[in-house]
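Listed below are the structures to be examined.
Values quoted throughout were computed directly from the atomic coordinates according to the rules given, and no laboratory measurement underlies them. These figures come from a predicted structure and were not determined experimentally. Cβ atoms are built from the backbone, for glycine too; each structure is taken alone.
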Structure P
């Protein structure tokens with residue numbers, strides 16, 4: 001059976017009358033940082049061209065503000081003048097050269113902005129942004145509406161096939177719709193009819209200005225997940241009204257940025273919110289697009305097969321693999337580099353003011369700089385270690401035409417990925433290992449597992465170059481009693497499945513410590529795989545009877561079956577070093593399960609009674625059954641010295657080069673870049 005037959009719905013064109021999407025896929029909007037780069041539009045052109053070439057039905061850019069005061073920050077990207085439009089022609093031209101269609105997202109941030117000139121319907125500060133917004137006058141509201149219309153017209157002149165009006169995620173349109181942010185008493189506030197005037201004026205005026213043969217996508221917030229958000233009845237009223245006003249496609253938005261519920265992190269079940277899109281689809285006749293945690297072709301196909309949506313939006317999955325659609329069409333499912341929902345190189349970068357990329361694909365947003373050019377001088381290369389860094393190096397080197405042999409003492413590929421995939425909420429790492437295995441086979445890498453390679457074998461193997469990606473090992477801590485029988489390492493717990501008692505103290509509250517705490521605190525329901533369990537845990541009303549999907553619904557976290565103490569020496573907040581956009585979800589989860597988090601700890605000794613510590617000058621005994629060490633790593637590079645002594649060309653990658661936790665993002669990026677230079 002061909003893959004085309006396997007994914008008939010996903011790969012089916014969508015006829016919009018005056019134009020046709022070649023598949024039912026939308027690459028949803030993602031702010032990448034290229035929007036503000038001085039040479040960003042040229043880089044953005046190649047970024048989107050790669051996805052157009054890869055078969056995406058419709059691409060949507062990151063958000064561009066239609067007005068000076070509507071930006072995400074002081075120097076945000078905008079579409080305001082004819083000169084702005086002219087600069088964008090390189091983007092639309094390159095996408096069209098690759099046979100794709102592209103829409104410009106129009107995003108007015110409102111109060112969700114880092115600019116001191118921010119605006120909003122009412123002067124109410126967002127809880128996650130620093131400044132109180134200026135309350136728009138009636139005339140200023142009219143100006144902001146007209147700015148959307150002007151920007152849409154400019155986008156059309158630049159060659160864009162359409163625009164997406166960003167009406168979700170808590171930006172200014174949401175702010176007008178919700179009493180949470182709109183306390184006006186004029187024609188733009190009060191009744192819902194007045195509050196929805198702002199988006200309706202925007203859509204109707206855009207349609208009138210650009211004509212019928214131009215795509216207007218409206219990103220509609222289906223479930224706000226914040227107190228004071230819209231009711232489901234209001235969502236449907238708005239959906240029908242914007243359909244009548246002339247939208248082409250309604251795209252699903254889930255939650256405000258202010259919401260304290262995860263919506264796209266890897267702990268969220270795949271396609272968690274598509275049942276809500278299905279309810280919307282029953283109410284309107286225009287095509288409806290589902291979004292959030294749809295990351296594989298089979299998940300996307302199921303959503304379409306179940307008639308939950310007409311299209312699927314996959315932003316980060318297209319970041320991870322620009323050839324996603326083509327590979328699905330050509331029977332290469334195992335070769336798709338699946339998005340793991342980690343946010344570490346995409347959203348974490350964006351919200352830190354850095355250019356986005358992708359943990360599993362460092363070429364993303366760097367298409368003009370990180371190029372894998374076929375080699376003219378193939379070398380015989382040995383890669384020692386089949387963890388993230390070694391896998392990345394081997395794949396890129398082999399793709400470029402080098403003769404690569406990959407060694408690992410373990411019996412399976414993956415290295416530290418094999419620890420991560422066992423943590424509840426991180427099951428997506430199985431996909432990454434599957435991808436690398438398929439790619440290495442495709443490019444002819446000689447894989448030798450289950451035997452530790454020696455320096456002598458490498459020296460006498462005729463290799464031109466050796467890469468040591470041997471990773472890290474836990475460092476022995478200098479604590480009295482560290483060798484007590486009740487002490488375990490994270491490897492003992494995760495890999496070797498050694499028994500753990502009813503009460504434990506975890507030394508080290510970095511990523512590894514949090515992973516071990518999550519593993520040990522997990523109850524009977526796997527909320528990352530079970531949608532209903534996820535909704536119950538986070539207090540989401542999937543029946544849509546509660547305002548905003550949450551009001552009056554209590555969270556229901558299953559208590560940890562073990563008493564757990566998560567400890568760190570530093571006095572900073574526990575988990576401060578976790579991901580910017582996901583760290584709070586891990587802290588919230590563990591806190592609600594009853595995990596005890598203690599910072600500023602001095603470890604005095606370990607004995608049969610437990611762990612003796614000092615906190616705030618107070619001596620305490622944690623009478624635990626086991627102490628688990630998740631702090632301190634050392635690079636494992638014992639082969640380096642003998643190889644150098646034999647004048648073998650050798651490089652270190654990943655943890656072997658720098659022992660910093662289990663940093664897969666750095667390891668894959670470094671391995672890929674070094675292999676690109678070989």
Structure Q
């Protein structure tokens with residue numbers, strides 16, 4: 001089935017001996033002010049019942065039948081457990097990832113099981129949302145394309161704020177759990193067969209304002225995205241999925257069309273409830289027997305409708321911290337389902353290891369910045385940001401992770417991708433590791449190795465990728481866009497991107513090249529009902545680190561929100577943040593590390609002399625610098641301080 005001159009907030013030292021930025025004490029956590037609404041709200045302990053899931057299926061089937069369409073419908077809970085996959089009679093078994101416009105590159109034109117596409121859409125609706133924001137797969141489409149918002153009329157604008165997020169929650173991720181693993185069956189968050197979806201037809205599900213899952217629909221065989229924001233699409237898949245949400249729909253106060261980023265209001269659905277052909281509120285309790293059947297999907301669903309697990313419980317895989325695990329009682333973490341954190345705070349595994357005390361201090365300081373930060377995508381306005389924060393060493397080993405109670409699930413995997421990506425590209429081993437990439441057979445993989453020469457030529461620096469440059473996520477993102485500078489038509493593509501003619505959300509460049517083999521293996525495993533081997537639980541076919549693991553074991557990420565960690569001039573790890581706006585992610589990682597350095601005096605952001613924002617590239621006769629970090633305006637709820645990253 002498978003066809004196999006932008007200067008950011010740079011600056012000098014960590015300012016040792018001065019006060020942390022924004023006025024918060026360096027050691028103690030600042031109590032939230034009345035402006036922030038007290039403690040972070042903890043989602044209610046509710047979940048989808050078997051009856052709820054059957055009703056979702058029935059409403060979807062009723063709308064599909066009213067439209068004379070046969071569809072595959074998937075339902076998941078908040079942490080990605082697949083609760084049902086239902087195939088209507090006559091539904092297409094195959095979906096094709098949108099082909100390229102000038103031939104197929106990377107994953108363009110690849111055929112996958114339609115059920116895999118439906119599951120990915122349901123997971124996307126659940127993972128991109130929270131109790132404070134409801135995002136759909138149409139929202140995802142808007143924020144991952146080369147122009148934001150995407151349109152033939154917006155050429156010259158910068159790329160979407162979550163450009164590249166579609167290649168997270170990958171089936172090879174070592175963070176994302178797998179169905180059928182040892183231990184409790186429902187521990188999440190679970191992987192997605194295709195990462196996050198940008199194809200309309202996926203929505204979140206809510207019970208009394210609490211996010212409990214997602215629903216995804218695949219019917220037309222085209223697994224794509226919406227390249228034109230200025231028109232209104234009439235999508236059967238979106239209508240069927242919207243009908244499925246009736247009674248479990250998001251509050252209109254938090255849907256994406258109430259969220260504005262950089263002056264652009266996001267899109268939630270092109271279909272209105274008044275556009276529905278059926279009467280979802282009058283649907284039966286379950287699909288009629290003659291309409292189709294539940295479908296077992298290898299690696300995801302055994303064939304019997306399941307109830308979801310309440311988020312925030314040990315069984316869900318994400319729960320509140322104990323006092324012994326983390327100092328701030330607002331925090332949540334990943335658990336193994338049996339009482340222990342999956343990523344307890346620990347020391348590094350490399351030659352110059354971060355100490356457990358350094359990891360703890362950085363997580364605490366970053367969490368303190370998060371608690372005070374103004375959210376970007378959360379309703380109501382002036383809510384506090386909620387994100388996931390991850391720290392790794394130079395081997396890519398996870399040294400600790402914490403998250404806000406209601407932080408979107410997608411940021412759990414993405415924050416780890418960001419931490420690993422900055423540590424990888426800033427390390428002395430990046431070039432040699434990329435040149436050592438192979439196919440599963442062990443043969444060198446030129447689809448990956450060619451990016452090393454492309455980057456070094458682009459930067460006019462043969463020493464790039466040998467530890468001489470400290471790359472932030474913002475800088476890596478600059479180099480991964482199909483225009484450089486981002487959005488500037490008539491300029492070359494960044495050296496880690498595909499040219500614009502070959503580019504699509506299924507062909508981003510090095511990011512996709514690193515995981516094509518993993519996604520292909522997994523799709524073959526699902527399509528063959530397990531007869532073909534599954535992808536390993538570590539992404540990429542790069543060489544192993546000295547710790548015996550892949551440094552990018554859940555894939556690369558290419559949008560802002562992570563910085564490398566240094567001890568003097570020595571790289572010792574990376575911090576990644578994701579969940580509530582890219583400038584917020586940038587600020588929390590950058591200031592969190594800065595404040596930990598002030599507190600301890602042993603670690604810091606990268607020295608000014610090697611930061612990527614000193615790298616200058618001449619484009620069409622004009623010098624252009626990479627970014628390092630961009631921090632938001634009016635960043636905090638408890639102070640009017642501006643320019644909080646300046647000079648650090």
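I have 36, 27, 23 for semi-axes √(5λ) of the Cα gyration tensor in Å, calculated from one of the structures P, Q. Which structure is it?
Numbers: P: 44, 32, 22; Q: 36, 27, 23.
Of the options listed, only Q reproduces it.
If Cα extents along the principal axes in Å, for residues 553-616 alone comes out at 43, 27, 17 when worked out from the coordinates, which of P, Q was used?
Traced to structure P.
P, Q: which one has percent of Cα pairs over 20 Å apart, for residues 425-504 alone, as calculated, at 62?
Numbers: P: 62; Q: 35.
The read-out comes from structure P.
When helix-only ellipticity at 222 nm (-39500 (n - 2.57) for each DSSP H run of 4 or more, over all residues; to 500) is calculated, the result is -7000; to which of the structures P, Q does this value belong?
Answer by label: Q.
Looking at FRET efficiency 1/(1 + (r/R0)^6) of positions 321 and 449 (r between Cβ atoms, R0 = 35 Å, to 0.05), point out which structure of P, Q has the largest value.
P
Taking distance in nm of label points 7 Å out along Cα→Cβ at positions 89 and 361 from the coordinates of each of P, Q, which one would give 3.0?
Answer by label: P.
Thinking only about Cα Rg over 2.2 N^0.38 Å, for residues 169-496 alone, which of P, Q has the largest value? It would help to have the intermediate numbers written out before the result.
Numbers: P: 1.27; Q: 1.13.
The structure with the largest value is P.
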